[in-house]
Structure I
């Protein structure tokens, strides 16, 4: 199984880039699955909203609540999220797994790198990120930076820029797929 992680700040275009990568790889005959590291956080977010008598969509973002839940889970068991994610990944029937929501370098990045993941940094301007988060109607928006998550300590294998002045997303994804799959790996 080949594994790749697209990481970046909230609103940078990770999910859009991951969906495009999934399409490109599927067109090349691969069975691809996107697996969310934060799936348990979204489940807990839903429970908190239901307990409070409110509704929230499965993948809607209450960034403040999600961050708080992650902090508490990591306090109780620092490895839970990444171990749960790697377990779900190992059970996938896909030959390529994409992750697009890794946040914390410690311990997630280190555990995923040790498990063989390649890493793609996804970036765009801060103004565009904020526009995107508002457009998708995030319940809360929290201040983010590379230092917040430790991204400045990651050496990516590749980079994707999602600002409008960059190469179109599909072209960037195809270049990365060519280089990644050209490493001598097979399906």
Structure II
């Protein structure tokens, strides 16, 4: 069965990400063709990238990086729930992505973003980063405004169109996750693959 990780991309106090990620998880739970699981970056504290060898060249000697790699490796695809900070993605999210390499490759990724402008600029950056890692980013995106989709800027109140957008995102994400499975399987058994 396809496994999808829902990454909470912010760790700051009083963050809105967990509410949005739980909504994604609860909405996705009705699907029977995949399993969904939350991955909260707050539970995986990583220092600023300090790997002596670039992650693309092999496993890390650091226990925290190996633990992070083991956490994300089993998933076939991801939904990244991200805020936008100063026209970009959170540094903690970029840092978590940069700590591993092979664990992202040939997997699908979709984006649920939120912020004053809906988080679209953070996702523009994420699409470039994920593309460099060999991930297949799906077109549909959920865009959430902190001005209109949160009561008092703190309580997430998804509207019907958000559910429609999320369904479209999940449809494409699951299709691509399944389509890339043979590629991942072939590379896993090929000598010298990643």
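Numerical summary
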{"item": "Identity of the structure behind 38 (criterion: relative contact order in percent (Cα under 8 Å, 6 or more apart), calculated), options I, II", "result": "I"}
{"item": "Mean count of other Cβ atoms within 10 Å over residues 62-69 - highest-scoring structure of I, II", "result": "I"}
{"item": "Which entry (I, II) yields the derived value 2.6 for distance in nm of label points 7 Å out along Cα→Cβ at positions 22 and 118", "result": "II"}
{"item": "Computed 17, 39, 29, 15, 0 for P(r) over Cα pairs in 10 Å bins from 0, in percent, for residues 14-77 alone - originating structure among I, II", "result": "II"}
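Every number in this text was worked out from the coordinates using simple rules, so none of it is lab data. Remember, it's a predicted structure, so these values are computed and weren't measured experimentally. Cβ atoms are built from the backbone, for glycine too; each structure is taken alone.
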